[in-house]
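Structures are listed in the sections that come next.
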Structure 1
Amino acid sequence: MSAFIVNGEAWGIVRVKSGDPRLIDRTNHYRLATTDPITKNIYIDVNVTPPLLDRVLLHEVAHAITISYGIIDNLHIILPSYLWTTVEEIIAQIVENFSIEAVIITSGSLSRPICINDYCLGGDIDANG
């Protein structure tokens, strides 16, 4: 898996063994994957494979987007701390789910794949055109 850039920040993707402490989230639960705003890494359990891997990575990239664009920092300013984790998950799910729906709707409305920054999505072609 390749590293990626969000809003000028480099992010890495690291596969780790089940039970790795980097898979423990802030609520002290093991997860299939976590996103670390300090190291700018996404950690994914090596046992997660496609098609689940696709959805898990998409969700974690959504977290990276909310971190790199300062959305999370702004939420932490305006919300009490007991709501942070819940709201962060809701926002990541919105970015994840609605971005997929937006591509599907736009592609369907145009009756063709949509192309942005040399990447084409939707229709009968893959994400890299």
Structure 2
Amino acid sequence: MAGHAKQAQQLARQLFKLSLVDGVVSAENVGGILAWVEKHRPANPLMVLKAYQRLVALELARGQVRVEHAGAISDHVLQSISAALAKKYGRPLAIAAQPNPALLAGLRVRVGDDIYESSAAGQLAALAAAL
């Protein structure tokens, strides 16, 4: 079974590479990949599709910035965050803001798996962990 999983992962990675256009996931290419899988039915298609879906989802998350904030936040601040992170990551990023009163004050910014936090709740949690 381990060999099947390895083969499924390898095929999923190859299909994922074919899904990119200029380093960005292409909806048209993803549609073509899904049609190919349906037509050709590779070994362990469900395993291949799960691995492929995970790779596409991770890539899409890498292109998005989610800003959680306590209180109001201006469009200017959001655009500044987006510009700074686009420069840091070397690619354009889509930004979405979401109020989160549990932060008490400050921000939590997520790009894919990376999290940047400057909030009162985060500082209190770090202080509590240090005690």
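Quick note: the coordinates plus some simple rules give every number you see, no bench work behind them. All values reported here derive from a predicted model rather than from experimental measurement.
Out of 1, 2, choose the structure whose coordinates give relative contact order in percent (Cα under 8 Å, 6 or more apart) equal to 15 when calculated.
So the calculation was done on 1.
Suppose you compute helix-only ellipticity at 222 nm (-39500 (n - 2.57) for each DSSP H run of 4 or more, over all residues; to 500) for every structure in 1, 2: which one lands on -13500? This value belongs to structure 1.
Comparing Rg/Rh (Cα atoms, Kirkwood Rh) across structures 1, 2, which is largest?
Top value of Rg/Rh (Cα atoms, Kirkwood Rh), among 1, 2, belongs to structure 2.
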